[in-house]
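Engineer: So, here's a batch of structures to check.
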Structure 1
Amino acid sequence: MKNYRFDTIDTYQSSLKIFLKLMPEVTQIEEVTPELAERFFYLGRTIRHWKPITFVSYHKGLNVFYKWAQKNHIVEVNPFEKIEKPRLEKKLPTRLTKQEAKNLLETVRCHKWFNPFLKARNYAIFSMFLYCGLRKGELLRLQMTDVDLANLTVSIHQGKGNKDRIVPMPYQLRPILNTYLAERTRMNKTCEYFYVSFNDNRPLSIHGFEHMIDLVKKASGIKFYPHMLRHTFATLMLEGGCDIYALSKMMGHNDIKTTTIYLSASVEHMRSQMVKHPLNI
């Protein structure tokens, strides 16, 4: 009804599943009292050592469900409404250095993949992450018509927040993607999705994607996760002189304040501003 993405719905469902797992005595919706709700979160923080973000995520899912139940007169009281939430930690986004990003790309390019298609596809995936800053879901949902090599753009349809945006790509990415497309044709891949599976004519699956990530982690010796590549893109763009407004549009952020966190994460960007100090004469 609210047009939420499947991963958002899945997150809400997981909140209910973990609650029923930790509170097995609950069999009816009206049995959940404010005291039971407090005990659930107390167990989570003290026994299971939840981080504040985990606490907030579970609370949001359960609170949304019980707000709906209260609105529809299924329960009289929302037991999660007055639960106090912990203060979230304000951490800088973790990212790779410029040299680590180069080393990662070189590892993927030089790795002994057992088929040229895999080499071209995987190199294209990591290059698009680091050159365009896409989210994992956005990259896996790309279709052939979304990638415009002639105009050097990538169209993102219904990204986070159900927003469309166009991301420019640097010219260095074009030959990398052209090589992948040539291998894609050689393998007779006709799937409408841009990144496809090696074994079948279907989109690259989450399982296949995660398997590739694990292989590259092991081969490179670099500890990273896919979203870290997005953080890396943002900080490298700032260090290269990109203005914060343009970066915010490329990242698909609702509020430019979300983008400003990368200013704090970029030591090189801040150092470059020190030349403007009046005493530097």
Structure 2
Amino acid sequence: MKLQYLPEGLLQNNKENVKSCQSIAALRTAKLLGTVLEGIAIRCDAAHNLIIQCGPFKGLIPREACAMGIAEGTTREVAILSRVGKSVAFVVEEITEQTDGILLIGSRRKAQQAALEMLLETVQPDMVLPAVVTHLEPFGTFVDLGCGVVSMIPIEHSSISRIAHPKERFFIGQSIFVLVTGVDKDLRRFSLSHKELLGTWAENAALFSAGETVTGFVRGVMDYGVFIELTPNLTGLSDASSGLLEGDRVSAYIKTILPESRKVKLRVMEVLPDLRLPPTIQYFVADGVHKCWNYEA
């Protein structure tokens, strides 16, 4: 499914977006058509209006038009303040020359409302959508599904390999894919997951061979052994080793891979320097729909 409303940041350098922001005539056309554009929020003034740069022009998004829920008091002001320095989706409301150099008045709220209505109307369970990570909390990862419409991936749905915090899997601004597991049109909410897109045990195990030495992350330290994440959806077990801590990046020798019991036996070689980055994500997705996922297949 081709989405009309993309997560903020994915449209910024799009050829059509750049073209629509280059002339007053193009902006007038965008206003007439209701086209969603993207600019950069360069400042938030004392009244919490956003000043945006749109090509060679400056624009203003009034406070109550900066996000859904601001006018009603259900969205916190940080939703506006946190946009400074980032891409902002908006529709053109007015085009007017002013002494302060502001040429256009925009509404991010209307862009969000249009995106939400489209998502509620077209998105079904098992669809795979592009998303951008907006912020991380201990309980889950918040992502932008389109024009700043935010939903959450619960931490337990991040991957098969358990993590202590979403920062071990994602980073803010990261472009990812999400699986829609439910749509509640009454509450206007989406349920999301991520682990189903990262492959089954067999698909992940096929990336490795016995006798190789690879890198991984310590995800559990037990008396009987240490669990090492080789990929977000594949964990192996090493013999108990003193001095290892959860989150350590290590090199590990693959002793055996046992498909019949879905086990990987490892030996930790040494602790490696922390790169301060989450593991690379590899998706196992053939198209925009994901069905009948069985991790143990």
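Engineer: Which structure, out of 1, 2, was mean count of other Cβ atoms within 10 Å over residues 36-43 derived from, given a value of 16.1?
Structural biologist: This value belongs to structure 1.
Engineer: Have a look at 1, 2 and say which one yields 21.3 for Kirkwood radius over Cα pairs in Å, as calculated. Please list the in-between numbers first.
Structural biologist: Details: 1: 21.9; 2: 21.3.
It must be structure 2, since only it matches.
Engineer: Here FRET efficiency 1/(1 + (r/R0)^6) of positions 116 and 228 (r between Cβ atoms, R0 = 25 Å, to 0.05) was calculated and came to 0.05; which of the structures 1, 2 was it taken from?
Structural biologist: 2
Engineer: If you rank structures 1, 2 by Cα Rg over 2.2 N^0.38 Å, for residues 28-91 alone, which sits at the top with the largest value?
Structural biologist: Of structures 1, 2, the maximum of Cα Rg over 2.2 N^0.38 Å, for residues 28-91 alone occurs in 1.
Engineer: Let me ask you something else. Any idea which of 1, 2 comes out highest on relative contact order in percent (Cα under 8 Å, 6 or more apart)?
Structural biologist: Working: 1: 17; 2: 13.
The maximum falls on structure 1.
Engineer: When helix-only ellipticity at 222 nm (-39500 (n - 2.57) for each DSSP H run of 4 or more, over all residues; to 500) is computed for each of 1, 2, which one produces -17000? Can you show the working numbers first?
Structural biologist: Numbers: 1: -17000; 2: -3500.
Here the read-out was taken from 1.
Engineer: Tell me which of 1, 2 gives 21.4 when you compute mean count of other Cβ atoms within 10 Å over residues 148-155.
Structural biologist: So the calculation was done on 2.
Just so you know, all these numbers are worked out from the coordinates, no wet-lab data involved. What you see is a predicted model; the values in this text were computed from it and never measured. Cβ atoms are built from the backbone, for glycine too; each structure is taken alone.
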